[in-house]
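What follows is calculated from the coordinates using simple rules that are stated; it is not laboratory data. These numbers come from a predicted model, not from an experiment. Cβ atoms are built from the backbone, for glycine too; each structure is taken alone.
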Structure P
Amino acid sequence: MLDRRRMNNQESKIGISLRVIKAENYLEKRDGLSQDWPEFFKKLNSIPIFIPNTLDNVESYLDNIGINGIILSGGDNIGDDPERDITETKLIQYGIDNNLPIFGVCRGMQMINHFFNGIIKTNSSKDHVNNPHKIKILNNIFSENLNSEMIIVNSFHNNIINDENLGEGLKVFARTFFDNSIEGIFHNKHKILGVMWHPERDQNKNDELILKHIFYDDDFWKNLS
């Protein structure tokens, strides 16, 4: 296991996965990321490390850089781009092996669920697509840190996770009010947490607080477990 000590927030390097983009006017694929993310990294006092989907050795790449945490970004479905699925699977395993905090966003949360043998279902309606809504916070650690048992989040997904489809070792900390589907999860052993909304798009204080706890507060994980 690598030594992940950091002297201060400015030195924290957070690796983030990239979506695969088909460039219509070029005979090539590209890795890409919303420009919202680098802006959000500034608020977190972190350095973004972009992780390509075509690396032969993801582990060696991360070892050389010395990252302090991992974000699995959103966009696209599991199975659309095998190279991304493979890369993100390696990222989760790398985070576990090196005791790094992992944060999954929308597809990223679905990838976490998939990694732990859970199932992702396609929603029968479009009620989660472009539909900001209230979610209930079920875990005391989260509600105390957010000073609320309810927050409003954005929503752009058409895949959902229900209790019967939840992966092994995963616990629920947030649900929607209107259909009780799972909006937030964490692992009962590893430093892994996922949400179905996109914190980088709204960049509000609640989301900023959650990410700062994930990447900078070791006591948060101790209390959560």
Structure Q
Amino acid sequence: MKKVFVYFFLVLGLVSCDPKDLQSVLDTVSSAGLSNLDIANGLKEALEFGVDNSVDFLSAKDGFYKSSYKILLPDEANTVISKLKIVPGFSNLEEELVKKINYAAEDAAKKAGPIFLSAVRGITFDDAMNILMGEKNAATQYLHTRTYNSLYGEFKPVLDNSLNSFGALDLWRDAVNAYNKIPFITKVNPDLSDHINSKALYGLFDLIEVKEQGIRTDVSQRTTTLLKDVFAKQDR
């Protein structure tokens, strides 16, 4: 009942408002009744848009391979690469392997959407208001802290399947076997799958963060009523 009277007197005051003051009052009215649950749902909606954005970008052709998210080989793999350059069949090993792992990551990214969206919808914001009023990437960092380990475990089999489909792990296995047959060297077996999974997840999270920052700073990216109401609160 108190809210009704507050809104009533606010409306009475609108008659004499300057247009800028009028908009300010309307913004206050629209966001005054937001609950912690409303804010949490707004943060989740922003993250869901971020997931869609990251999946669309990275799953496109060359989304990884020809972007700043290009996955390179781990440092320990360079030992194998350098030794095999003069071995027949492996002269172009690095470029072929990099191409295969990035194409595999793009393929796996297509399947990342449901995994990430499930994680977003399943998180509980302990203090949604503090996250809303926090850093420009606060929601993404919260998602990362709460879900990274489980996402790593769920995404890795998907990525491994794609790596196998593109022949990346077979090529790497052949390379390691050839390297380990070289006399007088210390045998190695770097975990390529673990490295690629970590880099692929980095790309997905980074683009979710980019979208969150966009929604926070660019009003035109708040394309739903919930996003407009919730993030208007952090503008003031």
Structure R
Amino acid sequence: MNFAREGLVFIVGSALIAVAVIIVAVTKRSWPLWLLGFALLIVAIWVASFFRDPERPGARGDQIVISPADGKVVLVTEVDEPTFVKGRAQRVSIFMNIFNVHVNRYPVTGSVQYVLASPGKFLNAIAPQASLENEQTSVGIESGSTRILVRQIAGLIARRIVTYSKVGDRATQGDRMGLIRFGSRVDVFLPLDATLRVKPGDVTYAGVTVLADLKRR
């Protein structure tokens, strides 16, 4: 199993703390410390699971948009997107809980033309207003004549958005573009004429699930 490099310090740190408490429990023959050590070991296993970064082979192609995130589709709506799309767009909102893989991936192949980190609140990421008010990073990709915007949004627990993308970078469909630590949401803004393959309640897997079919001009 691969792990995201940003999580290594958390994985190692939580494991060392758990081992240290278990060693003390053995030395002192203390059942309360044994229970604490066991609980910390469970936490360490969860931390490692949170930062897992599995390979994700799946469908690829210029005519499709793949999911940038693991999670559950909580909202599909038509909105104005003035920053990069500069017009009406279909927004697909994917909520990632604390048990999902949190590594995000490029939904299409193209050129990164827009990157903006915006400070904000830490509302529950599942709420519709989180897309406007929460701390977030937006990444705009030009794929041919099509513009796709991916927005990483912090949540109640998430306090750190990591984005690898820089303006001018080559975005390759399915490659890693960043992650969000400890629960969050990703919005994808698609053209109005894209044919959606998902609906609210559907479960998505980054790099695997096809979100929509594009009409190339």
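Have a look at P, Q, R and say which one yields 32 for relative contact order in percent (Cα under 8 Å, 6 or more apart), as calculated. Spell out each step's value before the answer.
On the way: P: 18; Q: 32; R: 25.
The structure behind it is Q.
Given a value of 3.7 for distance in nm of label points 7 Å out along Cα→Cβ at positions 44 and 188, calculated from one of P, Q, R, which structure does it belong to? Write out the running numbers ahead of the final one.
On the way: P: 2.7; Q: 4.6; R: 3.7.
Answer for the origin of the read-out: R.
If helix-only ellipticity at 222 nm (-39500 (n - 2.57) for each DSSP H run of 4 or more, over all residues; to 500) comes out at -24000 when worked out from the coordinates, which of P, Q, R was used?
Going through each structure in turn, the value belongs to Q.
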